[in-house]
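Dropping the structures in below, format is structure tokens.
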Structure I
Amino acid sequence: MIQFFKQLSLFSFFGLMITLICWITLAEHSANYPVAAWLIIALVPLLFPLRGLLHGKPYTHAWTGFLMLFYFSHGIGEAYSAQAFDIYASLEVLFSFMTFSASIIFIRLNARQLKQLTKS
């Protein structure tokens with residue numbers, strides 16, 4: 001069960017990264033839209049927890065949950081301010097929420113397992 005939530009958090013984390021890359025590069029923007037600058041602003045914060053998430057470190061999952069709150073609120077703001085349905089904002093909300101939830105559940109299950117191992 002722990003591995004499932006670790007894999008789910010990784011899947012949704014990479015889904016968020018791909019969504020942001022597609023949104024910034026493929027979506028229609030104004031002519032003076034700095035694509036490279038937005039890619040750096042959006043993706044560099046996601047690179048910091050990458051190694052810890054891949055190795056299944058509970059501490060990294062914990063602060064990644066806090067990082068996901070930023071992306072969740074950004075997606076909610078973009079979805080609210082859009083004139084029509086925005087698939088990129090919806091996917092950002094979905095993947096950031098999935099990463100947050102899966103990370104929290106992974107931390108709880110991992111803590112329970114460590115507690116049971118120390119009792120034995």
Structure II
Amino acid sequence: MIKLTAKEDEIMAFFWKKGAMHVKELIELYPDPKPHFNTISTMVRALEAKGFLGHKKFGYTYQYYPEITPEEFGEGKITGVISKYFENSYLDVVSTFVKKDKIQLKELKRLIEEIEQANSKKL
């Protein structure tokens with residue numbers, strides 16, 4: 001998954017919350033002092049180049065919209081963390097959370113049941 005800068009992440013959060021927007025509408029969501037139009041426009045185009053936004057043309061302007069959901073983005077970020085810090089081992093991730101008391105035994109049992117149910121449906 002492509003990483004986003006903090007500002008790009010902020011822009012995507014606006015799009016996920018509000019939906020399709022023109023750059024001018026996006027700028028209005030910022031507190032004063034508002035960022036410069038060209039700065040935000042450049043960042044929006046970069047997000048489009050990275051595949052996070054798409055656009056529709058309206059006359060001489062573009063309305064941008066999210067190409068991925070926040071869930072898809074979050075999944076990509078989690079996958080990146082697991083790859084980088086846990087050598088792609090999801091078991092190590094769960095084990096770490098269990099050892100740190102972040103996941104209780106009853107939650108782990110429920111997760112196992114869900115996995116078993118999902119696997120039985122595939123057969």
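Every number here is computed from the coordinates shown, using simple stated rules; none is lab data. A quick note: this is a predicted structure, and the numbers were derived from the prediction, not measured. Cβ atoms are built from the backbone, for glycine too; each structure is taken alone.
With mean projected area of the Cα convex hull in nm² derived from the coordinates and found to be 11.3, which of I, II does the value describe?
Of the structures listed, the value fits II.
Related question: Work out which structure the value 20 belongs to, where relative contact order in percent (Cα under 8 Å, 6 or more apart) was derived from one of I, II.
Going label by label, the one that fits is II.
Follow-up. Given -28500 as the derived value for helix-only ellipticity at 222 nm (-39500 (n - 2.57) for each DSSP H run of 4 or more, over all residues; to 500), which of the supplied structures I, II does it correspond to?
That value comes from structure I.
On to the next question. If we compute Cα Rg over 2.2 N^0.38 Å, for residues 41-104 alone for structures I, II, which one ends up with the highest value?
II
Still on this model: FRET efficiency 1/(1 + (r/R0)^6) of positions 9 and 57 (r between Cβ atoms, R0 = 25 Å, to 0.05) computed as 1.00: which structure among I, II?
Numbers: I: 1.00; II: 0.45.
Of the structures listed, the value fits I.
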